[in-house]
Structure I
Amino acid sequence: MQNNWEPAGAAEHRRVILLGSTGSIGTQALDVVDGARLADGSPRFTVTALSAGGGNPELTARQAVHTRAEAVGIARGEARALRTLIDDAAAAAGVRGYRPELIVGEDAATAIAGWVDRNGDPADVVLNGITGSIGLAPTLAALESGALLALANKESLIVGGQLVKQVAAAGQLVPVDSEHSALAQALRSGAAGEVDRLILTASGGPFRGRTREQLQDVTPAEALNHPTWNMGPMVTTNSATLVNKGLELIEAHLLFDVPLDRIDVVVHPQSVVHSMVQFVDGSTLAQASPPDMRLPIALGLGWPQRVPGAARPCDWSKATSWTFEPLDSAAFPAVELARSAAMQGSTYPAVYNAANEEAVHAFHAGRIGFLDIVDAIESILSEHSADTQLTLESVLDAESWARARTNERLAFISSSASRKDFK
């Protein structure tokens, strides 16, 4: 029996550029790169360039030496200091003669995204693991280079919207979020016209089952105590508020061209079923695996082919139970707020994301409460007005306005004797 659905051809070596190398996605991506081999035993992936924010330059230097990346970028720091750290890391590893090109500054990730190696070749794959909408310019640069873009930076697609889709060639954009990777895999089982609904699963975060009243006094430490995933502060907090699921709803709409009213969210605490596609004949296909981001990262790097041994599978020899329950939109209104922002289109999703990022920073600084995060997003969206064509400039302008306006409102919350005055 011939498997017509199987991708043709053998796996081939790919040159990879890694953006956000010191973050959760970046470090796990390097695990995948280290372990992936071709049939002849040679490396399946080679990192030709990498970039990081600059908060952990020692790790960046060790990663550079480990991968022998030809170019290394950091958004914050000094080139001389980074060069010294790389020289020290090389000496400790017994590596001689390693002198990568260094790019330092706020545009470093954008420059690295379009990097051409010493042979004049662009990367085969760019993995964007940056957190936040600052990943938009690197996303556009990666797409313009012609490389396959493995996108973990959902915010760049959400705020860029059609701007990003217009730059992307057919098949050039591959999702790395576990939910969207699951959808992409399930969608290969049917034609576009056969898709009825997309079902995004959510763990429910650390506060699943709580009412809005019970969320009033949540602390930053509690918000960072995610029951399933190990992520950075922003994404972990977004998972606690369900803002992350709201962002993922917008991302699914943009990636797969499924109308917003045909995308559902269901709570699945075990986080084993990563998302599902319901087809018009009543069939629902789910992608299941133990929670491990190395699987969608590996699939993003190797797409459309799988990377053997990327992550462990489910153990079917052990009894297990999976549960599903509806989302409590009264306690967690962020998802429906995101749906509304996406339906308004234009720069509304960018404002949703920017207001959230500022509010999350304020929450962790102890200036506002947990419920104020989503309340702030709702308030700023209600003030926003946009009827202009979506361009990079209009996105940046809307974000700048949203951040400034959000901080004005949050300053009022901090100084107010009663948060009831906020709305």
Structure II
Amino acid sequence: MHATRIVTLGLSHHTAPVELREMLSCSLADLSSPQHGTAVLPTPIRELIILSTCNRLELYAVIDHAVSGWQTMLATLLGEMRGVPPANFYKHLYTHIGHDVAHHLFRVAAGLDSRILGEAQILGQVTDAYMAAIQAKTSGPRLKTLFEAAIRVGKRARTETSISKNPASTSSIALAQAEQILGDLRYKRVLVVGAGEMGLLALKGLQHRGVTQIAIANRTRQRAETAASLYNARVVDMAELGTTLAWADAVVSATSAMEPLLTQPMVAAAMAQRPQWPLVLLDIAVPRDVETAVASIPNVHLYDADALQSSLDEAYAARQAQVPAVENIIEQELDAFTNRMRAMVIQPVIADLRQKAEAIRQQEVERAMRHLPDVNPETLAQLQHLSHSLVNKLLHEPTLHLRSKGQEEEAAVYAETVRELFGLRAVNGQAESMIRKP
């Protein structure tokens, strides 16, 4: 039996380019045994959860405390899963150990470590990673406690603060602006021009809002078709922009064109076919995709990147103002988590101590009975009661003291001392490195 510790090894948008993150994207399925269909962990790793998103890849592991060089071990495991030499990504990695693991994961789940402050999607991704580990049978009591606490942090951050309530990306600000003018976008028709990063974010935002009538145009049709398949949209040729403008209620344009794609005559011709319907043009491209003269056309509402950025700055400031409240939640949950981890060290000691005492009690009663062969049932019952009472009274105060020590930083030291004094077996998974704050 060996003591263990919780560690993290990972990379994210803070440390690695998107090409590397894509290359290393993996899951527990990459560790599956062909014979059993479940993940097989290398011997020093007791538990493992993999958090893999477009912006981060992190391995959360419980390893034997005696293992040295665990960073290299986990990096090697990651490289083997993806067929990438660790030398190609080692400099992009970061690691956490013990208390810092929980602090980092809590910040991730709360959206404080995201590319977009307070993003809501990451909480679902943390939950999915945890559920995948449960299904793969790679999560044990320590990672279960850690991830359930992180999920609780994420939920509290989103229900007790407004960290996720204000739009915090240009595309989300654009769609929020369209909703102010058009109302519920679920019942509107939206054209997205451009299938680059901003266009894809707009498509994702539309899908999240339940919009079902979406068209996408892109200079490269194949790229448009790929995006359309992901977001249930239809593809239109760039040559059809004028016709599609007459169909659309809103347009999100985000191309890299050097000249405007939507001109004043083109938009005017489209509006002539539907003069009573408002048209919202959300130009998030730089340089601009829409001629400024378009704003003079009746019933056309034009917002360019500068106008949207002003709203974005306000929204980001509102989210930023919520950070102290979220950090307070994290600190509260860290304290509660630390106490739970300490209890995980103390409770087995109490159980083992009582189990040993009970075994000794039974042995001594049996030994006494061999010298008292004619004892009647009533007397035997009294002997059993007496021995039970003695054991319980002797262990009462030690049990209370052990439980109280379970709330202190040195809980693992007390646990180890008691095991040594009473000759109790070592327990697998003492989480001493997890419960000592740096």
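For FRET efficiency 1/(1 + (r/R0)^6) of positions 109 and 197 (r between Cβ atoms, R0 = 25 Å, to 0.05), find whichever of I, II sits highest and give me its label. Write out the running numbers ahead of the final one.
Values: I: 0.10; II: 0.50.
Ranking I, II on FRET efficiency 1/(1 + (r/R0)^6) of positions 109 and 197 (r between Cβ atoms, R0 = 25 Å, to 0.05), first place is II.
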So volume of the Cα convex hull per residue in Å³, for residues 205-300 alone, computed for just one structure, reads 97; which one of I, II is that?
II
If you work out Cα Rg over 2.2 N^0.38 Å for I, II, which one comes out largest?
II
Value 14.1, calculated as mean count of other Cβ atoms within 10 Å over residues 277-284, assigned to which of I, II:
I
Comparing distance in nm of label points 7 Å out along Cα→Cβ at positions 85 and 365 across I, II, which structure shows the greatest value?
II
Answer label among I, II for the case where helix-only ellipticity at 222 nm (-39500 (n - 2.57) for each DSSP H run of 4 or more, over all residues; to 500), calculated from the coordinates, equals -13000:
I
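Suppose you compute distance in nm of label points 7 Å out along Cα→Cβ at positions 45 and 93 for every structure in I, II: which one lands on 1.1? Kindly include the intermediate steps, with their values, before the conclusion.
Numbers: I: 1.6; II: 1.1.
It was calculated from structure II.
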When you work out distance in nm of label points 7 Å out along Cα→Cβ at positions 149 and 381 for each of the structures I, II, which one comes out largest?
II
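Computed from the coordinates by the stated procedures, all read-outs in this text should not be read as laboratory data. Just so it is clear, the model here is predicted, and its values are computed rather than measured. Cβ atoms are built from the backbone, for glycine too; each structure is taken alone.
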